[in-house]
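I've put the structures underneath this note.
Since every read-out is calculated from the coordinates, none of them should be taken as a lab result. Source: prediction; values computed, not measured. Cβ atoms are built from the backbone, for glycine too; each structure is taken alone.
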Structure P
Amino acid sequence: MPVEPTPDAGSLPLRIAIGGSGGLVGSALVRFLAATGHQPLPLVRRAAQAEEIAWDPSAGQLDPAAFIDCDAVIHLGGTTVAQRWTAAGRTDIRRSRIASTRLIAETIARATRRPRTLIIASAVGFYGDRKDEELTEDSAAGTGFLAEVCRDWEAAADPARAAGVRVVHVRLGVVLAANGGALARMLPAFRCGFGGRIGSGRQWLPWIHRDDVVAVFQRCLVDERLSGAINAVAPQAVRQGDFARVLAATLHRPCLLPLPGFAVSLLLGDMGRGLLLASQRVVPRRLQAAGFSWAFPELPTALVDVLGKH
């Protein structure tokens, strides 16, 4: 059956189906898109109301007709990786990302009128622990659980790619926001003056302000030159120890109490080693080449802005 063309990606308003619309990034993205004249259509796991799309990724249920008038699909879903990596936890982390992405990609491939663009959230965990190696979008996947998840997560979009849809994988660093994510988990200790480096503090920590994440997704929606992997990180990379010192200084607190690496391993196991001790010196090469402008390219100003909203 022939596939009908959709409107040009630069036209307004765009109709955009969004999975994971209630999360840290998704909620901000929905607000931004609505405020700028687009029409976000959240994917919901219940009976859909007006301007919503019902689906059940655990049961593999998503009607291809749901995307018939959509210009793009964005998927941000996935259970948190900040949990114990038990066998059940690992299965949930993988399934919540890979199965849902494959369902969306296969549904798009079967649709008679396909969206022009599919944007899938991924993570810098794709690269694994790489010490001081500079990592661009052309760098190979690393090793370890998170790297394997991210590799398979991105591959799950292949059906849409094979159908001629422009697919973008936004590899997110640590997203700085006032109301959630890794920073929110750090704040209680740092506010009490108990913050400090983790492990040696020499590991690279790729970060990005949530406002810049939203801008990256918006750019990927309308810039058809962007496809494949996009490193969504700030251009100014920092080591974890420097991040801790800047955060403490921003809160006017000392940065005196390190958390040794052996304690991270003892308390948090593989999850702690994979999230807190891994080093990823990620460079946003493709965004830089596209002329993307960060609102918060440097950590001190980003933290001042975030903490001023908290």
Structure Q
Amino acid sequence: MSRDTIFPENALILQHTVFPQDQHVVRLQAPECARHAQPGMFVHIRCDAGIPMRRPISIMRSQADAGWIEILYKVIGPGLQALSSHQPGDSISILGPIGTGFRPTAERNRALLIGGGVGIPPLIFLAEKLAADAAGDWQPVGLFGSEIPFPFDLVEAADRLPGIPAQAGTALELLENIDVPSRLASQAGFSGCFEGYVTELAAAWLGALDQPDLGRVMIFSCGPTPMLQAVHALAQQFGLPDQICVEEFMACGVGGCAGCTTLVHTDTGPAMRRVCVDGPVFDGSTLGFLRHRD
């Protein structure tokens, strides 16, 4: 996305919902951002008038017609602590949407969405986008992991998924409502969750598919680095393409400072790319911090 398509807006807080362990979901009235947002993109938020450094936060949901976006964040540091104090009716400054998002392809219509912790939001956005595409034959499945309570309303899953243990029967309500199956993994002992890593849950599902179905899978992921490395290893094991949404510290957030660069491998050799505008979504096979596993 080029610099001239990043929109500054004073966004009105419509809803602010607090979940356990300082997790927050905020709905913002931001018509320009909502109109152009795509899964994998983020907004750069001024958390408070007294804190000049903005914070990058992934877009979790977007409704272009209604003009709103939603974000999810966990309070870490003074910036997000200040953001958590804002209430409906307050206005905050945002820049967005920023970045290059996910690129699903019709040939790989079985989208496997793997998210960990605060890396879950871009996959929620992608699930909703695919489910809303009436012209496509998308069959997304969402698998999510967290070691703290999930910041979503949870329900019993309506349908079984191949390879998934019966005891892992809890799903995200907002995805069940749009007929996107999901399952949860944790090592914290949460009821209804698979006890283990989300990549182990993904391996069980992939291992239950026959070759024709497996040939239609593409993996999309976002989360902490160890999880992304395990996801990429899983993609290699099953011979699948993967797209990774990278989390990185950012200063300007619009490509000017080059403070968020990451090593990628291109057809002409290694190169440094800015996570903010060249990403945050990259093909897993190109990322330097994953490449040692290729």
Structure R
Amino acid sequence: MSATLASPKNTSTARKSKTVLLAAPRGFCAGVDRAIQIVERSIEKFGAPVYVRHEIVHNRHVVSRLSELGAIFVDELDECPDDRPVIFSAHGVPKSVPKAAQARDLTFLDATCPLVSKVHVEAERHAAEGLHILLIGHAGHPEVIGTMGQLNEGQMTLIETNEDAQTYTPQSGQKLALVTQTTLSVDDTSEIIATLQSRFPDIALPYKEDICYATTNRQAAIKAIAERCDMLLVIGSQTSSNSKRLVEVGANAGVKNAALISSADSIDWDAIDQADTIGLSAGASAPEYLTDGVIAALRSRYDVSCQEVEVTKEKVIFRLPRLLLDK
């Protein structure tokens, strides 16, 4: 009678398969790229250190790398010495800041995103025509502080929510104009704008859409993958408005579990284990190597198939300040 040999036990655990849908565009926009280049080129031209008023962009990985190169980040201008260059962040600054820098004869470079600068110009134009400005945005955000600081106190009112839009009461006979923070959710802003238009039919609207192209594109890419995802990961800082809005857009588009992570180190692996299809995007101030790191971390645990879903190509480039282009 022939003996039957038992099959050896398979001691290896089969790896689960995961599909990753990469939203595109994602990550750095032209304004962020320009701001980072301004810091890098300034260090090259003037030597270290150069001073930066506030975080150049809202991402600790970017800030840490620039610090290692020789950038010193400060909260206020009076922390900067007279003999070193100072750079203003991509979010923009109140008019009082460059005025104070000029009074001290400082060398300064303005890294404000040109799309934020466009909002500043619109607000000034409306104010010069005697209109009161309503700014849709979030209180305390550097961009909002910078935009409100373009005008005198009392010339602009912040509208944060649809309830604010419903309850705002202008002075008798006051004409109104509207501008928006550039990094808000398109959907949320549309609701507030609709309310204001309904209440004030003659309100002057932005000449062009104030929400920037990069915010719009990244939100559209999230919507394109949302219905197919069990989970959505958005790489970005907790202080990044546009990154938080991407998470909200994903949740509103049907993703049951949408999370903001700073890097692969903050992944909730228990949640990932329950998801078959994972959406992945990054806010406009998150470098691509963080996306690569998340994919590598996923591949270390699972069999991962990546599919990029691109809704549009971005070709926008913003010029550097003339001071950095001069030989």
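Some observations on this one:
- For semi-axes √(5λ) of the Cα gyration tensor in Å computed as 43, 28, 14, the structure of P, Q, R it came from: R
- With FRET efficiency 1/(1 + (r/R0)^6) of positions 58 and 210 (r between Cβ atoms, R0 = 30 Å, to 0.05) computed over the structures P, Q, R, the top value is the one for R, the highest of the group.
- For FRET efficiency 1/(1 + (r/R0)^6) of positions 90 and 242 (r between Cβ atoms, R0 = 35 Å, to 0.05) computed as 0.65, the structure of P, Q, R it came from: P
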